[in-house]
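> Structures are listed in the sections that come next.
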Structure 1
Amino acid sequence: MTAVNVQQALQLARQHTRDDGETFTLEAQVLLADILGRSRSSLLTHPELELNPDQEQSYRTDLEQIAAGVPLAYLLGWKDFYGRRFEVTRETLIPRPETEQLVERALETLSGLSRPRIVDVGTGSGCIAITIACEWEQGSLLASDRSMAALSVAKRNASTHAVGGRIEWMQADLLRPVRARFDLVCANLPYIPSGRLPALAVSEYEPAGALDGGREGMDHTARLIHQLPGTLAPHGTALLEIDQDQGQPLAAIARECLPASDIDVEIDSAGLERLLIIRRGAA
């Protein structure tokens, strides 16, 4: 049997049809580069490179799964976030580029603090907590999640990035039973409305517990806001990732729970509501 080379392997992707054909081509390149242990750029400059039979079979099998809608990150077992690679499994939400906006605001907030106490609520793969720990070497950091399976993934990611000893891990329902005050609270909690979830492709593969935000998508975030009066320190900041159209209802809840606070809703590069920012006053 004649060996298949890179150029021929990438042409196989064109035999599969999917609505976002351009994205599929890119994913096929990333997949093949991972199987061959090469960079994507190296792959494209060496189209003559041949695959061995095992590599070809693995590529064909995974290509069919991508075409069927399986997220590439689950096939690779990793996803890049803020310039670092994070392990992901079917027990964790795949990190999204838009969540990097939360990390940017977190680092800006920390730049003016000395040895702050930080918590990442619903840590999942740990991408937020670990990125902050890598970028900011001061202060203490707690990461919580309801899922022990997700916490196990997060711990492995922390070890990979050499910050495992700087993060405390806790299985918890949001911030219960935590008894501490934090200078920075970060959270990317499930925020998709239950009724909208079945129509979304992510619901077929990613964990429902990391996606389903209740009837209006705000159940978990609203509960966390109600916990902030006892957990957000005076002059502390909460950064909560939200879905579009949730900013004003959640801001109203925050004003009721934390009246002496500055509250902003920040949009992302697509013009969608992305972050609820709560800056607590002295009380």
Structure 2
Amino acid sequence: MSEVADRITRRRDELSPAERQVAEVVLRHPEGIAFGTVAEVAAVADTSNATVVRLAARLGYQGFSELQASVRAAIGHRLRPAAERIRQVPGSDALGRTLQAELGNVQRTLEAIDPDMFAKAVDLLADRGRAVRVLAGDAEAGIGAMLADALAMLRDDVAVVAGSPVGVVRQLAALTAGDAVVIAVDLRRYERWVVEAAQRAVAARAKVVAVTDSPLSPLATLADVTFTVSAEGAGPFDSHVGTLALVNALATGVAAHLRDSATDRLDRLEREWRDAGALLDP
């Protein structure tokens, strides 16, 4: 979906609220676009047929059929693997549905990454002259904490920003203007404090890396680098497996970038853990 998503990203500031609703359907339910009618897409987006057609034109397509063809081409490569997977696991049980959903989430998330944007994010996070601060919504707090812990084992001045509004403002105000990178992790429905904290980071001239679920996310409109994750759950809840795979990839990239200094740092940590008897493994 990279070509379609890129067109939506480039035009997002020009889209009307109704057109944004259709664009969200395009991004979140591409199979419905690929095999649905204008009327069906309009019904899902809770808007009119004319709005669906207008969005296609706004994105530079010669009508809905060309948008549909582009979406079909984009998702075609994953339809056959999905059809194969569904034959390998029972389709009706929770384990089978979860396996199918999470394989797809990881694949779609990692395949959607622009290598240049990934390299830019890794360079920012590996720059030891910049403080790193992690913002994460409530549902993503565990992933944010895990990323912060991993980065803190590789370099100095990494912290999670959290707490009351007073505490969040204080923590961000302490950053030196222009010398920080903020990673904001949040999925729809976006938490107000995360977006407002990212806005404060932008005002302080910090670089912002967004990990979110749509190029139309309010975090994406603020960020210097945006990664869009797939979060389709097998049940009623969003999945965070694709998000976890992405932040693992970022930590892996930073570790490779800082290999020499990070090796010494990790060796020191291992010695201190061993001397303190903190771990039970032999």
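Throughout, read-outs are computed from the coordinates displayed, never taken from laboratory work. Quick caveat, the model's predicted, so the values are computed rather than measured. Cβ atoms are built from the backbone, for glycine too; each structure is taken alone.
> Out of 1, 2, which structure matches 2.7 when distance in nm of label points 7 Å out along Cα→Cβ at positions 7 and 239 is calculated?
That value comes from structure 2.
> Moving on to the next point. Computing mean count of other Cβ atoms within 10 Å over residues 119-126 for each of 1, 2, which one ends up highest?
That would be structure 1.
> In addition: Determine which structure produced the value 39, 20, 16 for semi-axes √(5λ) of the Cα gyration tensor in Å, calculated from the coordinates; the candidates are 1, 2.
Going label by label, the one that fits is 1.
> Of structures 1, 2, which gives 0.20 when FRET efficiency 1/(1 + (r/R0)^6) of positions 191 and 263 (r between Cβ atoms, R0 = 30 Å, to 0.05) is computed from the coordinates?
Answer by label: 2.
> Here is a follow-up. Work out which structure the value -19000 belongs to, where helix-only ellipticity at 222 nm (-39500 (n - 2.57) for each DSSP H run of 4 or more, over all residues; to 500) was derived from one of 1, 2.
Of the structures listed, the value fits 2.
> Matching task: 15.2 is the computed value of Kirkwood radius over Cα pairs in Å, for residues 95-214 alone. Pick the structure from 1, 2.
This figure was derived from 2.
> In addition: With relative contact order in percent (Cα under 8 Å, 6 or more apart) derived from the coordinates and found to be 13, which of 1, 2 does the value describe?
Considering all the candidates, the number was obtained from 1.
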